[in-house]
Structure 1
Amino acid sequence: MCEQLISAGYVKSVADFYTLTREQLLALEGVKDRSADKMLAAIEASKHRSFWRLLFGLNIRYMGEKTAQIIASAFGNIDNLLNASEAEIVGVPGIGPIIGQSVYNWLQVEKNRALIERLRQAGVNMQAEQQEEATGPLAGQTFLLTGRLTTMTRPAAEEAIMKLGGTIVSGVSKSLKHLIVGEDAGSK
């Protein structure tokens, strides 16, 4: 269906999905009422996803899921991120100079800012969920896990660290406090 939407000229950018009409979808080959309604419902539901998912979906170089979560949590909303300096982005625990510079540079491109504005006008969520201040014995500590852990799975270890107030990061940076190395660890 996406190929048909592009061929018909209905979708040129991701923001165009939010302007699609039922009539446009029904005009596509093989699309019936139910398919069109399901597509429009899915598009509407996508407006209410987490802010970090929007950041991840923007396809910013080096922006993986964890990085998107860290940045969304650190800045809280798109306006704070758009107004942040490169140093502020790089200074976020878990974000190093390469990722920080990539995010900052992407945000400075006028075409990308226009895309964000179109998504805002469509009603896409650009606000992070309110998070309680981390408490616990690991509050303020950052952790990176690498390799195979022998006593528990990586998700279980990450969850245990977060329950104790720690923060999981996706890469090595100067703000990293603890590197947990399992068997067959990578080159971190």
Structure 2
Amino acid sequence: QSGTDIRLFDKTGVLRPAQDDKMATRMHENVQKSKWSEGWCSWLDKIEVNELNPEIHCVEGAMWLPHGLTVVVEAYLKAKAQRLSEEGLKIFTNLDYSISEKREEYEIRLTDSENLQAKNIICASGSETKNSPYWEYLPIHPIKGQVAVFESPKTKDFKYSISALGYIASKSKSRFVAGSTYEHNYNHTN
């Protein structure tokens, strides 16, 4: 992060509260048996978690990773795109396209634009990846997720990120972002 005025991540620490007995057992074993560097991971019992933040539900306790980072995703992605653009990468968004392979490169035909040749293509089609004919051969399983930003003057201020069955990261004293993936059913077609 040095050498830039843009904040790409914060060293916030990450709290991982156990949400059920099985998760608590697995996390506690991870803390005890894994070869964490000194001071990188510890187990907080339920009382210690409550002292840290009484609004957090946990079963038995939580893993505490004080060196954990929270990425400022929007700033990170913008900075990455800007840096790649400066290095010559061309970024196109929201365009219909078709791709054909020609010897050792690809030809990309964009709607309302010129044709391009490239040795490598980065395809970031997100939820449309499953529908793309270019990726039909991959056994892609769609996983739905969501992110929401909340604001509440009654929320207890916290600087660390929380990761359990989803995640929460503080954006300011009264704002936080919460997200999760859900519907991991690999048999559906939607």
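Computing FRET efficiency 1/(1 + (r/R0)^6) of positions 38 and 110 (r between Cβ atoms, R0 = 30 Å, to 0.05) for each of 1, 2, which one ends up highest?
Details: 1: 0.30; 2: 0.05.
Going through 1, 2 one by one, FRET efficiency 1/(1 + (r/R0)^6) of positions 38 and 110 (r between Cβ atoms, R0 = 30 Å, to 0.05) is largest in 1.
In terms of FRET efficiency 1/(1 + (r/R0)^6) of positions 70 and 102 (r between Cβ atoms, R0 = 41 Å, to 0.05), which of structures 1, 2 is highest?
Sorting by FRET efficiency 1/(1 + (r/R0)^6) of positions 70 and 102 (r between Cβ atoms, R0 = 41 Å, to 0.05) in descending order puts 1 first.
Work out the source of -5500 here, i.e. which of 1, 2 gives that when helix-only ellipticity at 222 nm (-39500 (n - 2.57) for each DSSP H run of 4 or more, over all residues; to 500) is computed.
Details: 1: -13000; 2: -5500.
Computing helix-only ellipticity at 222 nm (-39500 (n - 2.57) for each DSSP H run of 4 or more, over all residues; to 500) on every structure in 1, 2 gives -5500 only for 2.
Looking at structures 1, 2, which one was FRET efficiency 1/(1 + (r/R0)^6) of positions 30 and 118 (r between Cβ atoms, R0 = 35 Å, to 0.05) calculated from, given that it came out as 0.25?
Structure 2 accounts for this read-out.
Where a number appears in this text, it was derived from the coordinates with a stated rule and is not lab data. Predicted, not measured: the structure shown is a model, and the values here were computed from it. Cβ atoms are built from the backbone, for glycine too; each structure is taken alone.
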